[in-house]
Structure 1
Amino acid sequence: MKEEKGYSSHPTAVIDPGCTIGKGTKIWHFSHIMPDCRIGENCNLGQNVVISPGVVLGNNVKVQNNVSIYTGVVCEDDVFLGPSMVFTNIVNPRSAVVRRDQYVKTMVRKGATIGANATIVCGIEIGRFSFIGAGAVVTRDVPPHALVVGNPARQTGWMSEYGHRLDFDASGQAACPESGKFYRLKDGGVTRVD
């Protein structure tokens, strides 16, 4: 790894001019960082990662091996993108039809986890601290703290900020087994009780 301007990159990584990379970020083997993208501080981009123009990654985003993040994707702080997960950015792609002016935005909110080999269809929002199971195909918005699995992805539960399934009692209260923080289930949504 070589240290440049506060971030580190492997010699095989290609970093195009015109991108912004925060201090403490690490870029590993065979990755390609394209112009006009913004990568926050303390991110970790694994092997064979592609970051396309216009992509925004917040601070402390972890991108595992073999992930391509296409134009139109925004990931807030503390997002985890599992190995070989997939984003799309065109609703109806065709090889013979140029649609570069029709990229659709996908928003991944703070603390969300997207599991290995999951597919995220463009134009949706992945809620704060939600958890997308491995191999899920997500075709619609995911609420904050929701656990979704399957193809097409369906909600099967709720997750804490520490990534543990929440078991709510009759009064709608649950505690994270790791952090001890409490959560409330009310009106179809989950909030942390401070």
Structure 2
Amino acid sequence: MEKHFFAHPTAIIDDGCVIGEGTKIWHFSHIMPNCVIGKNCNIGQNVVISPEVVLGNNVKVQNNVSIYTGVVCEDDVFLGPSMVFTNVINPRSAINRRNQYQKTLVKRGATIGANATIVCGITIGEYAFVGAGAVVTKDVKPYSLVVGNPARHIGWMSEYGHRLHFDENNIAICPESNEKYVLDNDNVHKL
């Protein structure tokens, strides 16, 4: 059977993985058993994707990222260099907690910045933007911009990744796409 994705010769892809057409897997990355990776993804150097992780289409994973069992990333997610997910709340070396892995969901279009840490058991909303170095310990709303340790909400972002500035009518316009957004009850929606 012909392979419709690229894997560098140093990459390791374990049995049972499904990898979409057009995906690229670069140097020294390890895709562990039974992962599902969508079409047109880019997996950078030295990435570890643990068993049964699911990545949607067009997911960009930068160098040195660790994605552990229990993580699902929907389409168009960006994972910045050296960011990491966790999958156990209270890990101990001498205690096996594989039956306690918690799920983490990263919704469509979200961005997670370089060196961020995502504590397990949360959802990062559509088009949310997690700043570099942030430590995310709770759910992040769609379009929310969060930064710091622990991460806190400081604003809102457009689908094109621009900070939104709302007028007196709670309307903001993305400077790149000219799409309009509304702020209603501390939630943002595209018009």
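None of the figures in this text is laboratory data; all of them are computed from the coordinates on show. These numbers were taken from a predicted model, which means no experiment stands behind them. Cβ atoms are built from the backbone, for glycine too; each structure is taken alone.
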Quiz item: Who wins on distance in nm of label points 7 Å out along Cα→Cβ at positions 139 and 179 among 1, 2, i.e. which is largest?
Solution: 1
Quiz item: To which of 1, 2 does the computed value 17.6, 56 (Rg and Dmax of the Cα atoms in Å) belong?
Solution: 1
Quiz prompt | Read-out FRET efficiency 1/(1 + (r/R0)^6) of positions 115 and 163 (r between Cβ atoms, R0 = 25 Å, to 0.05), computed value 1.00, structure in 1, 2 | solution = 1
Self-check item: Structure with the greatest value (metric FRET efficiency 1/(1 + (r/R0)^6) of positions 11 and 59 (r between Cβ atoms, R0 = 30 Å, to 0.05), set 1, 2)
Solution: 2
